[in-house]
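Below are structures written as structure tokens.
Derivation of every value follows stated rules applied to the coordinates shown; laboratory data play no part. Just so it is clear, the structure is predicted and the values come from calculations on it, not from any experiment. Cβ atoms are built from the backbone, for glycine too; each structure is taken alone.
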Structure P
Amino acid sequence: MEDMIKLLASPFDAKSISWRVGAVYDGKAIPLAYLTSRDVMQRLDDACGAGGWQCRYPFEGCCEISILIDGNWITKTNGADQTNIEGVKGQYSGAFKRAAVLWGIGRYLYDIPNIWMPIENKKFTPATLIKLNEKLTNWQTQYFAKKG
């Protein structure tokens with residue numbers, strides 16, 4: 001079980017991390033890191049096996065992720081509001097990813113220090129995204145080395 005929990009919380013390859021624009025000021029923005037639902041599902045499959053986890057949505061905006069541990073289903077739950085971009089679909093995806101964070105999946109991304117990066121047309125350029133991935137790789141190496 002301990003190996004499974006470590007795998008759930010382990011870092012993702014920087015190429016798997018997506019970035020969106022956070023706070024904006026004077027042609028720069030704070031990048032916010034996130035995972036896709038597909039990456040989260042793959043992590044659950046890798047750590048727990050395809051039959052070792054399940055999710056359900058007991059009501060709109062709420063997701064439960066259950067993992068089979070020592071013969072018992074353990075459940076962690078979280079929710080999200082509808083998004084401006086994908087409405088209900090975004091709400092379910094957001095709730096799923098938030099519930100996954102409770103299992104440690106991508107939780108470390110919340111600890112990334114805020115930095116200001118240049119934007120063009122309210123987006124990060126491909127060159128900036130490459131720099132972000134390099135910075136993330138270096139930061140992850142240091143972060144997880146300290147955690148042991």
Structure Q
Amino acid sequence: MDLVIKETLEKLLEVLGISFSGVKVTKEAEKAYYVEIESESSSLLIGWHGETIASLQHILKCLLFEAGLESKIQVVLDVDGYKKRQEESVLKLAERKAEQAIETGKEVKLPPMNPYFRRKIHLHLAESPKFKDAVTTESVGTGQDRQIKIIPK
């Protein structure tokens with residue numbers, strides 16, 4: 001599976017004419033893969049607020065599905081650690097807002113974000129020894145306006 005993902009992404013980047021120095025695929029869980037692209041064209045690959053990398057990730061998943069791989073695999077595409085840094089920032093924000101909810105006793109809403117980051121926050125706060133007994137989380141809204149509500153217990 002790792003090799004199929006790697007070769008498919010390399011072919012996609014070549015067809016798009018984007019130079020890259022390497023592609024590394026890491027299996028994070030059953031049917032979940034983290035794919036890192038190393039490139040001097042990282043800003044081109046990431047795009048405005050990560051839109052290009054999100055599009056590349058979607059195209060890669062479509063190509064993998066067309067290649068006969070199961071549709072239930074999760075592939076997270078990253079360029080030079082951009083998504084990891086973004087994830088760390090979002091989790092720190094969630095922790096600050098959870099502390100605020102605990103201190104004030106009032107629910108706090110996070111800004112709208114994509115499903116990947118909402119899921120990461122739900123899991124992070126639910127599994128954190130500091131927050132799992134103090135707050136619950138809930139997704140509210142629809143579409144691009146969907147956000148997380150942190151509710152003190």
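Descriptive notes on the structure:
- helix-only ellipticity at 222 nm (-39500 (n - 2.57) for each DSSP H run of 4 or more, over all residues; to 500) derived as -15500 - corresponding label from P, Q: Q
- With FRET efficiency 1/(1 + (r/R0)^6) of positions 18 and 122 (r between Cβ atoms, R0 = 41 Å, to 0.05) derived as 1.00, matching label from P, Q: P
- With mean count of other Cβ atoms within 10 Å over residues 26-33 derived as 15.6, matching label from P, Q: P
- Origin of the derived value 29, 20, 11 (semi-axes √(5λ) of the Cα gyration tensor in Å; candidates P, Q): P
- Parent structure of the calculated result 27, given that relative contact order in percent (Cα under 8 Å, 6 or more apart) is the read-out and P, Q the choices: P
- Winner on Kirkwood radius over Cα pairs in Å, for residues 66-113 alone once structures P, Q are ranked, highest first: Q
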